[in-house]
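**Q** Down below are the structures I want you to see.
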Structure P
Amino acid sequence: MVEVTDIPVEGYESVKRVYDAESGLLAFISVHSTVLGPALGGMRLWNYANEDEALTDVLRLSKGMTYKAACAGLNLGGGKSVIIGDPSMKSQAFFEAMGDFVESFGGSYITAEDVNTKVEDMGIVATRTKHVVGLAGKSGNPSPKTAWGTFLGLKATLQDVYGSDSCAGKTFAIEGAGSVGSIYADYIAKEGGKIIVADIFDESAQRVAAATNGIVVSPDEIRSVECDVYAPCALGGSINDDTISNFKCKAIVGAANNQLLEERHGDDLRDLGIRYAPDYVVNAAGLINVYDEMADGGYNEERAVENMNSIRTNMHEIFAISNEEGISTATAADRFAERRIDSVLASK
């Protein structure tokens, strides 16, 4: 038995919950906006404490995808799917059911891999819906591209803060040593940056430290170490009331989604003199990469990588808006995105 429930949420086009008794699937899909195009966003599997936590996450993530696509200049809207459960629950039936759920949106939502889901999982999803990207043989795993785009955003931020985009001689505190954070750390280290790393899985942190000649600290310490740049590359919400006063950095540039627990925390960072690179701007390369699958003629890696250079350009523009209007970079990024969305709405 499959139960699908519509959940009305103001400001969102469609939010639905599904429960499939046979496979055990319990999931949400949120389509925030399709003004610029179909809503594209990954499929996240996480052991949420309860359904309210999962719903809050999918709403925040899908809205972030709208702004991410808008800033990146893509003809995409924002959507996301989250599955409640442990990765050990994975099965073919599990992702087949999820494919049916994606298909029920009729193309308004397009999915891809995300936290705890892999290209192979998306292959199963694709047996039940064509509305999936990032498959094997196409753009594939987006993590290396996301890391590269974040590095481009870092270069723009270093230029803005220090007058030079070089990592050499600077210290970077990286929270999260997963598939994106580890590659990001490698880019930084190869340019002479010093790495401090933490992860809830100590083995992952130790691997990154060994590869970059860095040092490991605990997850509790990483947000208060002396550094030039704090780089949140794990889950969201790491910038909050409890952590903000502990930061000892001049900039924050990381790949995690929804780094600000609340919008006001962007203003708090500005008041503290910490230059924040808005997450949905600098981590957009994975989205840019999978979007290229939808171009005429199919995926072209060289073209996709070239388009990622827009991240650096966009960061310079957002810093300029922040300076000119006396607002936080978080608010400046929102305005940058909203101007594009509003222009499209006005032309319809």
Structure Q
Amino acid sequence: MTVQDKPSPWWTAARYADRRPFLLARSAITKAVRAWFEEQGFAEVETGVLQISPGNETHLHAPRTELILADGSHATRFLRTSPEFACKKLLVAGEAKIYEFARVFRDRERGDLHLPEFTMLEWYRANAGYDAIMADTIVVIAHAAQATGIGPFSFRGRTADPFAEPELLTVAAAFERFSAIDLLATIAGGEGDRAALAAAASGRVRIADDDTWSDIFSKVLVEHVEPNLGQGRLTVLFEYPSPEAALARTKSGDPRVAERFEVYACGVELANGFGELTDAAEQRHRFTAAMDEKARRYGERYPLDEDFIAAVGQMPEASGVALGFDRLVMLASGAPRIDQVVWTPPAGET
């Protein structure tokens, strides 16, 4: 690229004018969503960005920094990938309904749908099933669309009406419909049978020798399932297989699936929610296994937040969800890319 071809900075008046309508839409959506939470009796919280552990999922990567303490010693901290750990501690402290517009951070992520720094809208209800959080999520998405008056969402040739009755689809049913795979037949005792899923997915996705059950699951989900979700209306994909439970509890009566759901529009994942796990020993087991896998794949592991694990064992029954606010604004404003709906682009970008 020559000097003449280099784009002008994002803050030049002409370029900024193109983005400003999307930013005004963002403000309208923020105002509408915040008003809804207030009407429902939620408390807005602000939790810390710097954490001992940024989250313990295999494929999530967080920026790290080093603090110099008052005594001159050094302490490693991470920029959080989610406010989840802090919010759940607040549930233990006695908060019943909370929400946060949280700034979160991810390494190794940048694209039309990904930013290294973005806004996650998270909320939690104590003493509520995850069906209540599912319903909340649909309402929040509808309020965003109502705030801009956009009508159907449209993205990459797909449309979804945020006001229509959403499609409710289990993950097992989605795998059967879009890939002809009997997913639950590859799970026994809450563990995935790698050989069984590899055989079922053979010819549908490319399988490497070192792919785990979760790797194969993700490939089928991304290549065959997700492109078909949120078509014409929102899709709530629920009852995730237990090997993908993350921080969700398993379903009572069926250990093969967990109380986890995701919401899609136009093939875009908007939200990821859980009926929250309250078993500290099980949470430690999952985190340790995920960090072992991270070490195998990426040569790094994040520390466990021992305070969080202790809090999990004291947490009331609860449900919560994380919604990608920038993605929601993108769809509700009609922006073609996620970077057009943030006030300033990632540092270093023009």
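Nothing in this text is a laboratory measurement; each read-out follows from the coordinates by a stated rule. Since this is a predicted model, take the numbers as computed values, not measurements. Cβ atoms are built from the backbone, for glycine too; each structure is taken alone.
**Q** Comparing structures P, Q by FRET efficiency 1/(1 + (r/R0)^6) of positions 143 and 191 (r between Cβ atoms, R0 = 41 Å, to 0.05), which one has the largest value?
**A** By FRET efficiency 1/(1 + (r/R0)^6) of positions 143 and 191 (r between Cβ atoms, R0 = 41 Å, to 0.05), the leading structure of P, Q is P.
**Q** Which one of P, Q has log10 I(q)/I(0) by the Debye sum over Cα atoms at q = 0.07, 0.12, 0.15 Å⁻¹, as calculated from the coordinates, equal to -0.27, -0.83, -1.31? The partial results should precede the final answer.
**A** Working: P: -0.27, -0.83, -1.31; Q: -0.31, -0.95, -1.46.
For log10 I(q)/I(0) by the Debye sum over Cα atoms at q = 0.07, 0.12, 0.15 Å⁻¹, the value -0.27, -0.83, -1.31 is produced by structure P.
**Q** One of P, Q was used to compute FRET efficiency 1/(1 + (r/R0)^6) of positions 167 and 215 (r between Cβ atoms, R0 = 25 Å, to 0.05), and the result was 0.40. Which label is that?
**A** So the calculation was done on Q.
**Q** As an exercise: relative contact order in percent (Cα under 8 Å, 6 or more apart), calculated from one structure in P, Q, equals 15. Which structure is it?
**A** Answer by label: P.
**Q** For structures P, Q, calculate mean count of other Cβ atoms within 10 Å over residues 47-54 and state which one comes out highest.
**A** Max of mean count of other Cβ atoms within 10 Å over residues 47-54: Q.
**Q** Also, quick follow-up: Given a computed value of 23.2 for mean count of other Cβ atoms within 10 Å over residues 119-126, which structure among P, Q does it belong to?
**A** Answer by label: Q.
**Q** Sticking with this one: Suppose you compute helix-only ellipticity at 222 nm (-39500 (n - 2.57) for each DSSP H run of 4 or more, over all residues; to 500) for every structure in P, Q: which one lands on -10500?
**A** Values: P: -13000; Q: -10500.
Label of the originating structure: Q.
**Q** Comparing P, Q, where is volume of the Cα convex hull per residue in Å³, for residues 15-174 alone highest?
**A** Ranking P, Q on volume of the Cα convex hull per residue in Å³, for residues 15-174 alone, first place is Q.
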